[in-house]
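Dropping the structures in below, format is C-alpha cells.
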Structure I
Amino acid sequence: MNEQEFKATTKQLALRVIRLVGQLPQTRVADVIGKQLLRSATSIGANYRAACRAKSTADLIAKLDIVEEVADETPY
C-alpha cells in the first residue's frame with residue numbers, strides 16, 4: 001500500500017467510525033466508549049499524515065510508532 005492509499009484508507013476508517021458512533025445509543029457508557037473510539041480512530045490518519053511530513057528518519061520512526069499504538073488501541 002502506498003502513501004496515498006494509506007491516507008485514503010485511514011480517512012475511510014475515520015468516516016466509518018464517525019458514522020458508527022453517531023448510531024450508538026444515548027447512554028453514558030456508549031458516550032464514553034464512543035468518544036474514546038472517535039479519538040483513537042481519527043488519530044490514526046492524523047498521525048500518519050504527520051509522519052509523512054517527518055523531518056528525519058528518526059522523526060518518521062517515532063511518528064509511525066504513534067500510528068501503530070493508536071491503531072492497536074482502536075479495536076480494543
Structure II
Amino acid sequence: MCLAIPTKIISIQGNYAYAKTMGVGQKINIQLIENPMPGDFVLLHAGFAIEKINQEEYNFLNLTLNEMIKDDE
C-alpha cells in the first residue's frame with residue numbers, strides 16, 4: 001500500500017520546493033505536477049509531489065492523518 005501525505009508548497013527553486021508536511025519542513029521534487037506555485041497544496045509520495053489538491057482536501061486529509069496518529073498512540 002502506498003500513502004500520499006498532504007503538503008503545502010512554501011517556496012520554489014527550479015525543480016524543487018521547500019514544503020511543510022504536518023509542520024515539518026522539507027525539500028520535495030515538483031517535476032511531476034503542472035505549474036507548481038508557492039501556496040499550492042499537493043499530495044507527497046516518496047519525496048515527489050504527485051498531485052495538486054485544493055485546500056478543503058488538504059484540511060480533510062490533515063485532520064484524518066492526525067486522528068490516525070492519535071488513535072495509534
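Here is how the numbers come out for the structure above:
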quantity	calculated
Source structure (of I, II) for distance in nm of label points 7 Å out along Cα→Cβ at positions 30 and 62, computed value 4.1	I
For helix-only ellipticity at 222 nm (-39500 (n - 2.57) for each DSSP H run of 4 or more, over all residues; to 500) computed as -8500, the structure of I, II it came from	II
Structure from which 3.4 was derived, distance in nm of label points 7 Å out along Cα→Cβ at positions 22 and 54, options I, II	I
Top of I, II by distance in nm of label points 7 Å out along Cα→Cβ at positions 6 and 46, largest first	II
Among I, II, which structure scores highest (criterion: distance in nm of label points 7 Å out along Cα→Cβ at positions 14 and 38)	II
Answer label among I, II for the case where Rg and Dmax of the Cα atoms in Å, calculated from the coordinates, equals 12.0, 39	II
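Taken together, the values in this text are just the output of simple stated rules run on the coordinates, not laboratory data. Quantities reported herein were computed from a predicted structural model and do not represent experimental measurements. Cβ atoms are built from the backbone, for glycine too; each structure is taken alone.
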